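Read the figures in this text as sums done on the coordinates, not as results from a lab. Worth saying up front: this structure is predicted, and the values here are computed from it rather than measured. Cβ atoms are built from the backbone, for glycine too; each structure is taken alone.
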Structure P
Amino acid sequence: MNFDEIRPYRNDEVKEKIRKLLEEEQFTQVVQYVMPETPFEMVKGSMLQMQTIKDFQSKIIVPIVDKLIQKTTNDLSVDGLENIEKGKAYLFVSTHRDIVLDSAFMNFILLNNGHETAEIAIGDNLMKIPWVVDLVKLNKSFIVKRDVPKEQKVEASMQLSAYINHTITEEKESIWIAQRSGRSKDGNDQTNPSLIKMFNLMGNRETVVENLKSLNIVPVAISYEFNPCDVLTIPELMTVARGEKYEKAPMEDMIHMGKGIEGDKGRCVVSFGKPINEKLDQLADIRNRNDLLNAVAEEIDSQIHQIYHLMPTNYIAWDLLHHSEQFVDEYSEEEKAGFQTYMESRIYDVEGDQDEIRTTFLRSYANPVENSLNH
């Protein structure tokens, strides 16, 4: 099967794509925003010397992410790195809060700890700007076709499944993919069983379990103390809660992308779970395929809900939402007052019933606590 439409760029394409990228004024502006102390001509000179994708990631992406960590977070830490082996390819099935930084933070952690970076699944709904396509493909991203006619969806799923299976089992490259289409804007991290079905679609082993085992699936939870897009998602969450269809504004995803990158995130933690292969062996006797796919999704969720690094903001939101003091030992009165001030300043300009807006806001921070209580 041909993957040229969706695959990342290869090493032999790097020099041409970098030259093209350097001609884009918006790219220049992004680099200057993130690295204002470095003359762009110096960055340009370095980029023109690059020969490989690893050069581009280590010399451009890593310094940019490092600057973002310094500017927009209080700390980036990691849990569970001992669960994965160097030199082994994994399918990282991850929570998804931030369009760009979820995978970027994970790859930053991997590279800084001697692991190879993972290829990144990214929806074509985010690929409206040609230079952004070049940038993400230079950063080991491959395209997930979402904006396709209904009659082409099965073909697109087969191509994606074949690509994932080929990349992990043949190319021995890891992959990062979100646990469901779109971000968990309400903070409720749930894996879509259809994703597991897609993984299996083009596997070449005899059984579903053997196909999934060959992918070395590892659940990943990426936790943020503050979500820079929290208030931006409220209109959508309230619309959906009313049972109505939400229509995105033009360039809404790009606006969220920018806010997610530049906004304050507080403390951030990347948490790696354990490969689910042992659990898959225990599920092998399930004969109904849908039941099996649901059980696999539930195992991923169970790990994610247990390893998700809960912050004071999550506990405060849960207590405020439930008018309780159940988690009062997890935060200080100063932290509680600070979060309430933060919330009121964020929701002040949102149109609608303030109680409904406040509840929607709190629930997005409280849901990770709710999920941990259920596991």
Structure Q
Amino acid sequence: MKTTASFFPFNNKHAVSIALTFLFMGAMYGSWIARLPDIQARLNLSESEVGVALMGFAVGSLLVTPLTVFVLRALGTGKATFWSTLFLCLAFIFPALATGKWILAALLSIAGMSMSLLNISMNSAAGALEKRDEINILSSCHGMFSVGLFIGATSSGWVSKLGFSFFWHIVIAGLVVSFTALIIRPIVVTMPDADNGNTGFVFPSKAVLGLGLISACFTMGEGAIADWSSIYLREVVGSGPFISSLGLAIFAIGMAAGRFGGDKIRSLFSSKNILSVGGLMTTVGLLIVALFPVEYVVISAFLFAGLGLSSIVPVLYSESTKVPGVQANIGLASVATFSTLGFMLGPPIIGFVSESFGLVMAFGFLAFLAFLGSALVFFRKM
């Protein structure tokens, strides 16, 4: 695709609106996940029980993904993005009402559905906008998700310190996001539609499956860091509530910094080089977390891992639209599915590994997954 600029086009109202939508999802997710230690303590859950509950995210995501292509066709990319945003705000309130691990898992499955639907809708909108307006925005949009993650995690730390309950915290966050989404609705609903010439769900080709597998290796780490960094800092390192939430916030800063520069990086280096270097940086960062459980060392390592992970998903999404013989929207939806599924599956898997071998070994396992993703990139033609 020909692009006219390497930096974000702030004069494009559609680009700004879809970037804000990415921020909305990050803020809601960050607000919820930074309070996970509080939910764990309130429900008296072990690490494996937290893993079981978090499996609800993955199940909900998996159930709704095959239906996304029909939703996009029925509503159009813009309307699907708007209504998914409101669904997300409502769905994230439910886990705050959970009274046990199974109820929490069931309610999290609804949140997983909302995240998967919004993730595919807004990425489809951003991809269609890139094509129509000949701009590069996908990496910056993912950077806005990381900014939202930082805002949600940081606000959670302060709100928790002030003694506010998670329920009222997430309700207020949802109302703020919903109100802002309503303000930009006239722009969002007029987003260009993705190419939906396909008549239904199509099983992805071998080439697309390869990209999806690479994506899952890295997003499992991204999801696990998001969900378990606070617990790791609290239980392994011995940090207090505020510093525990700071780990996720610093990780989000690394992700945002790398992603805002990602569109420029994509114009200077090959996809293979970006993925290889990013994968190795992620591996090193996660190894440091596992081997040196010291407060500021771990937080710095989360920052380094965030920088490494930052450009990986946007680059893979971009590559998914260029696979020969595969319709662009099918390639993107397929890789986005693997990406979301990896993001959702990472946290429960780490919960199970942690229950048997400890959180330190669990983060070592994440380092292995990042190395495996890097190896798959090395042996793939790009």
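Set P, Q, criterion mean count of other Cβ atoms within 10 Å over residues 93-100: the highest-scoring structure is P. Taking distance in nm of label points 7 Å out along Cα→Cβ at positions 133 and 333 as the criterion, the top structure among P, Q is P, with the largest value. Here semi-axes √(5λ) of the Cα gyration tensor in Å, for residues 69-244 alone was derived from just one of the structures P, Q, and that gives 25, 23, 16; the source is P. For which of the structures P, Q does the calculation of relative contact order in percent (Cα under 8 Å, 6 or more apart) return 21? The read-out comes from structure P.
The greatest value of mean count of other Cβ atoms within 10 Å over residues 285-292 among structures P, Q is that of Q.
Among P, Q, considering only distance in nm of label points 7 Å out along Cα→Cβ at positions 205 and 341, which has the greatest calculated value?
Values: P: 5.4; Q: 1.9.
Looking at the calculated values, the largest one is P.
Looking at structures P, Q, which one was Rg and Dmax of the Cα atoms in Å calculated from, given that it came out as 19.0, 55? Source structure for this number: Q.
Starting from the value 0.25: which structure in P, Q was FRET efficiency 1/(1 + (r/R0)^6) of positions 293 and 365 (r between Cβ atoms, R0 = 25 Å, to 0.05) calculated from? Before the final figure, lay out each step's value.
Working: P: 0.25; Q: 0.95.
Derived from the structure labelled P.
Figure out for me which of the structures P, Q the number 0.65 belongs to, where FRET efficiency 1/(1 + (r/R0)^6) of positions 29 and 125 (r between Cβ atoms, R0 = 25 Å, to 0.05) was derived from the coordinates. Numbers along the way, then the final one.
On the way: P: 0.65; Q: 0.85.
Computed on structure P.
Here helix-only ellipticity at 222 nm (-39500 (n - 2.57) for each DSSP H run of 4 or more, over all residues; to 500) has been calculated and equals -27000, so which of P, Q was it run on?
Values: P: -15000; Q: -27000.
So the calculation was done on Q.
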